[in-house]
Structure formats: C-alpha cells, structure tokens
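Okay, got some structures for you below.
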Structure P
C-alpha cells in the first residue's frame, strides 16, 4: 500500500526538530519526577534530625501541582516549577561555540526547571505584594546533559554541558545548594524613614494578616519567626 504524498521538508522538520522537542519534554518530565523524590528525601532527612535539636523548626515537602513542588524550612520556601515547552538558546550564546553543540545542533534544545525562594510567611499569610527571587534555572537536553544558570554558586557549579549528566547526586547538590543560599540570605529591616508612612490599604493588609495568624485551622506546621510583617530588602 503506497503512502500519500506529503511535504518532505515539513516531514524532515517533524522527524528531527519536533521529535527532539518531544524527547526533551519527556526527559524534563522524568527529571522533575526524580527532583520531587529528592526534595522529599532531603526534607525527611533534615526534619528527622532537626526535631531532636529544635522541634519548632520544621522541614516539609509538598506539591502545589503536578509541575510545582516545594520544600519549606523554617522561614523559607523553595518552589521548583517545571516548564512544559522546549527552549533553545540565542545564536550568540556561549553554548553555540561548544563542539558538543556543533556536532549535533539538536543538543541545544532544553527543558527548563525554575526554582524560586520565597518567605514562608508570604505564602502562609497570602501576602500577594511580597516578591520571591529566582535562584536558578536547570536546563536539560535530550541526552540528559544539563547546566544551571543562576545566582552566586549556581553561576559556576554546574556549567559543563558537554560532561554534566543529571543524576541523583547532581539533583541533591542543586537542592542542598539552593537551601544553603536561602538560609544565608537574611532579612534586613528597611531604614526607618522608608517605612514611617503607611497607607490605609497597607494597614488593612496588616490587620488581615494578624487575623489570619490567630486562625486555628490553617493546617500548616510552620513556626512563625516574627510577629511583624517581613519583606526582603
């Protein structure tokens, strides 16, 4: 039985670029599943040990959705978010100079996992005006080679795309380095002159937050570190 004629240029693009993007998406989804397992493992290990030292400090893993997972530890939260599309880098990007990419340009398509740092209280009390910080992005290609771009240590720890393959040890390293970054990033109170005025809207938000703090049915096992509203400086 003969096959119907089709546009061979489109067929070639579907069998190469489109097929690669689908493979990248599957690799990214598998990696995110492993990342969630690692987050849960790290949370359970730390929580079991910190409870013998200070029961008010809790480390807890939870999932916000199929593509969002979080780990809470005292006053901080890390949220990992898996993007669904495949992405590539700009033609001027340094990765384009790698022989690893030149040998196979399809290696330059990636799935991406973002991870953010928020204050736990920002989510606990639904402070919609608070901001989180993007700590880094994990880029994973069709062969599970990866690199991480981000702040501080994430700018140099995982930047060898040609050699780095994402595995359990690498995932643990990313999680633990992100937690260390968040713990080291301390709150700084703003100067007095910057907070000496308060709008009625802001006052109502503070009053609402205080009412939420007294509610017995929140279901969170997190210790509030302070009774004052907090903002990242």
Structure Q
C-alpha cells in the first residue's frame, strides 16, 4: 500500500503533473511575476549558465540573478528537508550516501563515465537505478549532479513521472531547474548556511565547507539575502 503523502508534497507533484516541464506550472498566476518581481522561469537560461559554470564565474555577469522564493520552489525545499530528516543528517557536508535513500528500496549505482552529450543521466535497469556522471566534472560538481539526479528519481517513484530530460538534452526545461534547486537545498540547508556564514563570511570558504561549486554557494547566499 502506497504511503499517504503530506499535503504539501501532494501539491508539489500535482503542480508538476499539470505543467509541461518547460515552464513553471504557476507562470500565468504567479503573484511574484504579476508584481513584476524576479522570475526564475524567465531567467532560467541565465541560471543554467551560472549553475553549469563549475565554480568558474564572475559575479558581475549575474547581476541581480537569484532564485524565485515563491510558487513551486518552497515545496522543493521542503522535499529536500524531508530527505535530510529521514536520513538523520544533522551536519555538513551532507554525505553522498544519502543518495541511497531516494531509491525507495531499489539500489542506486553511481558510475563516472566519459559522457559527451550531457553532464549526468539516470536510468532504471532491471531492479535498480544507475546514475551516470561525467568524469570531467570536479568532485564538488559531481556531488551537485548526484543530488540533481536524485530529484528525478524521487519524482519518478512518487508520482510515476518518467525520468525527466537529462541535463544537456534540454537546457531550457523548468523541471531541470527544479532538480538543480533540490540539489542546492539538500547540500546547503538554510540553517547551516546561516550559522556558517556568521563564522566565515567568505564565499570560497563556504563552498569548501559545504563541498559545492563556488557559483552554487554564491547563488544560495544571494537567495537567502546574505550577500547582495
């Protein structure tokens, strides 16, 4: 018997099921967009460039760039927090072993390969999952890609979505941005980010502490209003 989903999670999957994957399912009724505030959907290509920069980026090229704090995003953050609680993760950096939890009973094998068409991909083979990650990525980017793919596995398991288009196949897909945001939230929980930032106040040191690319750390700090 399938477990009953909490109301917020059922709402998340309902939003994604009614959308086309290319754009935010709330795009036409988003209060933030109606107030002409920042919209992640209409800026997703620029967000993709930042996220794919592997830490080599110039903040001046991404002036005013941030993630949307309303709509679907808060539900994705709650999903990440749910996974951390289920695994009793209370410290940083978040261990990659957590990835096994999202398989819902099916083992997950991670393979580093010489991928050319994309940075990462996920497949379900017989009775288990295989996550393929390019061996050209840095260790921090590999961690990020791993949890990006974890979001796809959770979505597939819980709402019977097929695994979404992989990174590189469709850079404009909003669902890919949601997978990125899940990775951001699970690797950089807000509580720990606030606490550590109060200690170090240095983006590079923060990135090394959380073991994420500098560009991703910068984006999280900016989203939380800790840097301008």
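The table that follows gives values for the structure above.
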{"item": "Structure responsible for 24, with relative contact order in percent (Cα under 8 Å, 6 or more apart) calculated and labels P, Q on offer", "result": "Q"}
{"item": "Structure (P, Q) behind the derived value 1.5 of distance in nm of label points 7 Å out along Cα→Cβ at positions 30 and 174", "result": "P"}
{"item": "With mean count of other Cβ atoms within 10 Å over residues 54-61 derived as 15.2, matching label from P, Q", "result": "P"}
{"item": "Structure responsible for -13500, with helix-only ellipticity at 222 nm (-39500 (n - 2.57) for each DSSP H run of 4 or more, over all residues; to 500) calculated and labels P, Q on offer", "result": "Q"}
{"item": "For Rg and Dmax of the Cα atoms in Å computed as 22.1, 81, the structure of P, Q it came from", "result": "P"}
{"item": "Entry that produces 18.0 once mean count of other Cβ atoms within 10 Å over residues 46-53 is calculated, selected from P, Q", "result": "Q"}
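Quick note: the coordinates plus some simple rules give every number you see, no bench work behind them. Small disclaimer: the values here were computed from a predicted structure and weren't measured. Cβ atoms are built from the backbone, for glycine too; each structure is taken alone.
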